[in-house]
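Only the coordinates and a few stated rules stand behind these numbers; no lab work does. Keep in mind that this is a model prediction, so the values were computed, not measured. Cβ atoms are built from the backbone, for glycine too; each structure is taken alone.
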Structure 1
Amino acid sequence: MLVGVVLSLLAGCSFSQYPVRKEEILIQPVQLELQDRDVEKTLYPLGHEPLNISFYGHYSYYTMPQWGTDPSSKWIQDNLNIHISGISADGNAKLTLRKMIASKKLPDIVWGERDLDLEQMREEDLLVPLDAYIEKYPNLKHWAGEKVLNLLRASNGRIYYFPNYYSNRAYGNAGYVLNKKIYRELGSPKLETTDDLYQYLIKVKERYPDVVPFETGQAKEGHGIDQLFSAFKEDNLGFTRLYAVAEGGKMTSIYLDKGFRESALFVAKLMREGLMPSGAMIQTGDQVTEKLMKGKVAIYASANPMLDAMRADAELRKLNSDNGYMFIDPIYKQGLDRSKIYPGTYNNLGWNVTAITKSAKNPEAIFAMLDWMTGPEGSAVQMWGPPGPEGYWNGFMEDGITPNFTTRYGSDMDELTEIQAVSNQMIWVGNTLYLDQTKSNYERMLPKEQRNWATYWQQNVTWKSQGDATPFINVRPASNSEEGHIMRNLEEIWLDAREGALFGQNDEEVLSILDQAHHASMEVGFQKYLEYITKRWHDNIRVLNNE
């Protein structure tokens with residue numbers, strides 16, 4: 001599942017207001033490299049002593065739920081003696097991380113995108129190499145496989161990142177969610193093309209003045225806008241995070257791309273006509289959730305609308321079982337091949353990564369926890385709650401992998417919806433292959449009315465409409481390279497252009513903003529950057545082809 005967040009480092013000062021013990025956060029000198037020391041064969045026994053871990057999610061919008069208050073993390077806390085304290089980004093992840101680095105006070109775990117900021121931490125020798133632990137502990141090596149592990153290797157040949165939601169098959173939740181009540185009351189019209197979508201949104205605005213016709217979520221992160229971009233271009237896998245698109249074996253300027261320009265015009269028209277939130281660029285996730293829960297959204301498009309829509313669906317169906325939300329197949333421009341339209345992408349490495357910093361007092365214990373979390377028991381606890389006869393699963397089948405789901409699974413799903421809404425925010429090393437394979441096999445045996453809402457729509461819509469973007473992973477340049485400096489300038493130009501185009505007063509103004517952004521990008525070295533990511537893209541293809 002891809003949520004693109006472009007982050008860079010800023011200078012900062014001390015950072016000591018968080019309740020983390022000093023002896024745990026001061027960066028410890030490592031006398032011997034992990035690869036060069038003898039690692040004991042005995043696995044770290046989780047639960048034999050308290051394991052206190054400080055955790056930082058490197059996203060401005062992310063706040064870790066309080067550990068131990070939801071059923072899943074409470075079970076982990078009570079049974080494995082694991083205690084995790086979250087550090088908030090306070091709305092500015094860039095500054096927060098830079099302050100921690102400058103003051104040499106890092107959390108035990110940093111969770112974020114596998115680019116830019118984390119790469120600089122690796123280059124500054126602030127992260128623990130994981131190779132020996134990967135060889136020692138069973139789960140990551142088994143479930144990820146050599147291809148994923150090789151894609152994770154740094155230039156020095158070592159692995160520093162534990163991947164999240166890695167898989168060898170299609171997955172993802174990006175797409176369009178529809179309010180069933182509003183759709184039904186408007187006559188259930190055809191809703192396939194961008195023209196269909198526009199006409200439908202007009203009808204929504206006319207009949208339901210208190211409803212948001214097209215909800216984007218947090219558009220500042222590309223949500224909603226990127227999904228509409230996908231509607232205007234076949235095989236659109238790079239999206240906007242690279243400021244480039246793939247054409248004829250090369251990466252070229254996004255500002256000149258026909259599909260992107262058409263999508264920018266379409267989005268600006270929706271904004272001008274009041275068909276999407278005027279505060280799309282500044283609204284919070286909580287504000288979006290509230291609108292969905294009250295049924296005040298007609299269509300919601302995002303890189304991951306699943307969690308909020310799942311909870312809102314359950315809430316609306318309490319009053320009327322025919323109401324709620326449903327996914328629809330991807331919207332596309334008339335004349336394009338719908339089977340080549342991807343509102344979201346997946347890759348074998350998954351979404352983001354978890355890194356263990358050299359501030360950690362016991363990095364092996366932390367890795368042991370992460371490896372357990374990505375294995376069958378950890379995955380099951382986080383996804384389906386605590387085991388037991390009163391829960392949703394109780395132990396494993398003879399294979400030791402497949403959970404024994406109880407009769408409660410499929411008949412009483414309300415609590416599971418709440419469990420997953422919270423625990424999904426604390427799945428930092430998700431094993432997509434295990435989770436999807438397990439729940440899909442079981443759900444297929446249930447009647448439709450007993451299936452988990454999210455699983456049903458994943459199987460029937462979202463997994464089928466995600467594009468494989470594995471060849472485009474790790475193509476961003478290092479932040480301290482010449483191309484990295486160019487990219488920071490490109491990011492500033494991109495952010496200004498995206499917001500400016502969104503509020504363009506007419507088509508001419510929108511296209512002028514894109515043209516100016518292209519020229520400004522070329523002046524700061526856009527072509528050199530494009531050549532660099534083109535080479536990295538082709539390098540990935542060779543790795544994937546075992547060349």
Structure 2
Amino acid sequence: MITPARYWSLLLLISLVYLAGLFATLFENDSAQFAVMAMRMVQENDFLSLFKGPEEYLDKPHMHYWLAALAFKIFGIHDWAYRIPALLASLLGAWSTFGLGSVLYNKQVGRLASLIFLTAQTIVLSNIDVRTDAVLTGFTVFAIWQLARYIRDSDLFSLLLGAFGAGIAFSTKGQIALLVIGLPVLCHLAYTRRWEVLLSWKVVAALLVFGLTISPMLYAYYQQFDLHPEKVIRGRSGRSGILFIFWEQSFERLSGEGVGRNSSDYFFFFHTFLWVFLPWTLIGIFAYWTALRKLIKTHFRKNSKLELLTVGGIGIIFVIISFAQFKLPHYLNILIPLFAILSASYLFSLKRRQKTRVLNRVLAAQYFILSLVFIATALICFYVFEWRNWLSYLPLGLGYALLAYFIVKKEAPYLRIITITVLASVLLNSVLNLHFYPELLKYQGGSSMARIVERENIPPDRIAKISERHTWALDFYNRQPVKIISLDQLKDLDDTWVYVTEEEMTMLLGQDFTWDREYSVDQFRITRLQGKFLNPSTRSKVLNRMYLLHIP
């Protein structure tokens with residue numbers, strides 16, 4: 001077994017990685033957009049209404065924005081403050097993954113599952129590029145854990161905690177939360193044959209707690225939309241916020257209506273999983289296939305050594321979301337706790353049954369993953385964004401040396417698998433958080449221009465734009481949304497700064513506008529990386545420029 005000293009040492013290294021990412025510049029679009037939405041709640045003292053720029057926002061419930069606004073209230077409006085609720089939710093997710101793993105298997109599986117959860121690439125990324133998914137994932141797995149405890153022990157307190165967790169998750173992203181909680185729990189009920197726990201007065205109490213938990217969100221939707229049927233949202237009037245969150249939201253996602261369609265690839269999440277669960281991807285695939293095969297061989301008959309919660313939940317949810325016409329990689333985040341538990345149980349089972357030959361094969365597979373991490377980190381540091389100071393290479397060299405030590409160290413394959421895989425994640429994400437992202441974000445025009453605005457003491461309230469193009473990073477770091485004006489309005493204004501693209505600047509020249517000061521920054525959509533950008537010799541070909549012009 002992994003010793004407590006090693007376990008807590010690995011957790012400490014993981015914590016340092018998360019801490020390093022806490023202070024990164026916010027990414028456009030979603031992270032910066034959501035931060036601006038929460039910032040407006042605080043500045044305008046309106047916690048019931050959600051706005052995306054000038055438009056009223058119906059798409060997602062309020063909880064994520066309320067938590068971010070609370071962090072702003074306590075710590076001030078900073079990028080690191082915006083990330084605090086996500087970090088706390090991820091820690092809750094890790095603790096709940098441990099708890100659920102302990103309920104389904106044992107504490108050793110639970111401890112390993114929490115390590116796997118915290119080092120899965122998409123979970124680390126969700127604490128850098130913070131959207132609604134960190135809060136959703138944390139409270140979703142918390143609810144599943146508590147409901148699994150209730151199914152096992154018929155404990156009222158666990159059931160009420162599960163209802164509370166489900167309420168917070170539902171108030172964060174809507175119906176998908178109930179789907180991801182309900183399907184694994186139903187699979188667990190079906191496999192354990194514990195249907196009688198549903199026929200109890202305790203369930204009524206849980207429904208009451210769930211209703212009370214979601215009531216603030218419902219009230220906010222009612223105030224913003226139901227009381228104002230005259231509002232036109234996405235081309236329709238008479239929109240009910242309550243009807244939307246209970247019925248319309250998920251169907252819009254599945255059909256692509258309202259939010260648009262971005263993928264009809266039914267295998268999108270299968271190939272996306274290859275990177276979101278790194279560096280545990282191969283283990284996760286082996287674990288799922290092994291568990292499914294055992295269940296099939298036993299004809300899904302109840303067996304104390306098997307469980308259907310993770311296998312059934314993953315399989316059914318995977319199929320459902322694969323049919324959605326609007327897909328994004330982070331939709332898989334809510335399945336990562338289940339994959340972590342399944343992977344931990346697989347490794348623990350191999351260790352307990354002394355399957356040394358299989359463990360050595362798994363170790364070989366992890367060496368392959370580790371080689372990819374070595375190649376990726378070397379390319380990032382020596383080619384994509386080359387370090388200019390030779391002292392910067394010392395931490396990277398220490399990371400390589402630490403991994404090399406555990407590669408050659410004589411110890412059981414089970415321990416080596418866990419140690420080198422966690423260290424691979426630590427190495428990769430240390431390079432990303434401390435070097436790659438800071439260099440990458442230099443090409444995000446809004447945040448770069450905000451630094452110029454601060455340096456040159458330019459009044460943020462004098463900055464405007466002449467299109468509805470979003471400027472989330474500039475809005476957030478200026479602590480004020482950039483106002484939209486027309487060319488006619490611009491002609492009537494004095495001492496105004498205009499934030500424009502190259503095309504818009506050319507248009508201003510054609511309209512006989514003149515300016516006496518000009519600042520420019522590089523601009524690239526950093527969340528949509530491409531080979532030409534990562535290649536230093538072709539990077540300039542895909543860069544745009546953003547300009548801040550002073551119209552006297």
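Quick notes on this one:
- Distance in nm of label points 7 Å out along Cα→Cβ at positions 75 and 275 from the coordinates reads 4.5; which among 1, 2: 1
- Per distance in nm of label points 7 Å out along Cα→Cβ at positions 43 and 491, the highest-valued of structures 1, 2: 1
- Among candidates 1, 2, the computation of mean count of other Cβ atoms within 10 Å over residues 219-226 that gave 23.6 used structure 1.
- Given 28.9 for mean count of other Cβ atoms within 10 Å over residues 139-146, calculated: source structure among 1, 2: 2
- Structures 1, 2 were shown, and volume of the Cα convex hull per residue in Å³, for residues 147-362 alone at 136 was computed from 2.
- Source structure of the calculated read-out (relative contact order in percent (Cα under 8 Å, 6 or more apart), 22) within 1, 2: 1.
- Structures 1, 2 were shown, and Rg and Dmax of the Cα atoms in Å at 25.2, 80 was computed from 2.
- Entry that produces -19500 once helix-only ellipticity at 222 nm (-39500 (n - 2.57) for each DSSP H run of 4 or more, over all residues; to 500) is calculated, selected from 1, 2: 2
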